[in-house]
Structure 1
Amino acid sequence: MVSVHFDDESISVVRQDGSREAVRWSDLSAVVIKTTDEGPSIEDIFFILIGKDQQSGCVVPQGASGESELFSALQTRLPGFDNEKVIEAMSSTGTNSFLIWRRT
């Protein structure tokens, strides 16, 4: 299972094969939700955390271990986090991208 971990410094995702992606909170420049039309039998909603200059970041599939805790942290730590866009994204049944936060 994919797992997501975070602390005051960074967010990281560990894949089943042991590979790791990470982004520092201070480098986070945008959060996008990507949806596909392939669900519900496979993961079809992904949180994409984009680092500055797109040199770091990670992709968190819905259902990853720790995903709901990360979602709460994103809502709390990111001023202007767009909960209405999250609702729109979660209702999507097609392939779409939804910008839910961007550093100003």
Structure 2
Amino acid sequence: MIDCRDSEAMAAFWTALLGVEIRNTHENFIWLEPQREGGWSIAFQEVPDPTPGKNKIHLDGYYPDLDGLEERVAALGGRVVDRQLIDGFEWRVYADVEDNVFCFGHPT
């Protein structure tokens, strides 16, 4: 569950990014379909005051085309926050439409 100010905007960003559909909605909640059978599902809870400060948890994933993903994230309203290359592994830190950070990377 991710607290947010606009659950519809967050669901639109993440469904497009992950290639999934919305599974269920109820009042201020939206649950997404998992990417695969038995996988985790991301959900959004609309709250008037999301927790301030640094995220205590963020999502990481593998993606082979970071330049393409960077363009896709920007087109969906997100942005790149940082680019890193350490010991044969490249990753980028992104932010979604509400500045929640997440990372995608791959070995170089």
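Output the label of whichever structure in 1, 2 has the greatest value of mean count of other Cβ atoms within 10 Å over residues 26-33. Kindly include the intermediate steps, with their values, before the conclusion.
Working: 1: 18.4; 2: 14.6.
Looking at the calculated values, the largest one is 1.
Match the computed value 34, 33, 24 of Cα extents along the principal axes in Å to one of the structures 1, 2, and report its label.
Only one of 1, 2 returns 34, 33, 24 for Cα extents along the principal axes in Å, namely 1.
Distance in nm of label points 7 Å out along Cα→Cβ at positions 34 and 90 computed as 3.2: which structure among 1, 2? Working shown, then result.
Numbers: 1: 2.1; 2: 3.2.
Clearly, the read-out refers to 2.
29 is what came out when relative contact order in percent (Cα under 8 Å, 6 or more apart) was calculated for one structure; which of 1, 2 is it? Walk me through the numbers on the way to the answer.
Values: 1: 29; 2: 24.
Source structure for this number: 1.
Starting from the value 1.1: which structure in 1, 2 was distance in nm of label points 7 Å out along Cα→Cβ at positions 2 and 74 calculated from? Intermediate results must be reported in sequence, preceding the final value.
Working: 1: 1.1; 2: 2.0.
Attributed to the structure labelled 1.
All of the numbers you see were taken from the coordinates with simple rules; none came from a lab. Quick caveat, the model's predicted, so the values are computed rather than measured. Cβ atoms are built from the backbone, for glycine too; each structure is taken alone.
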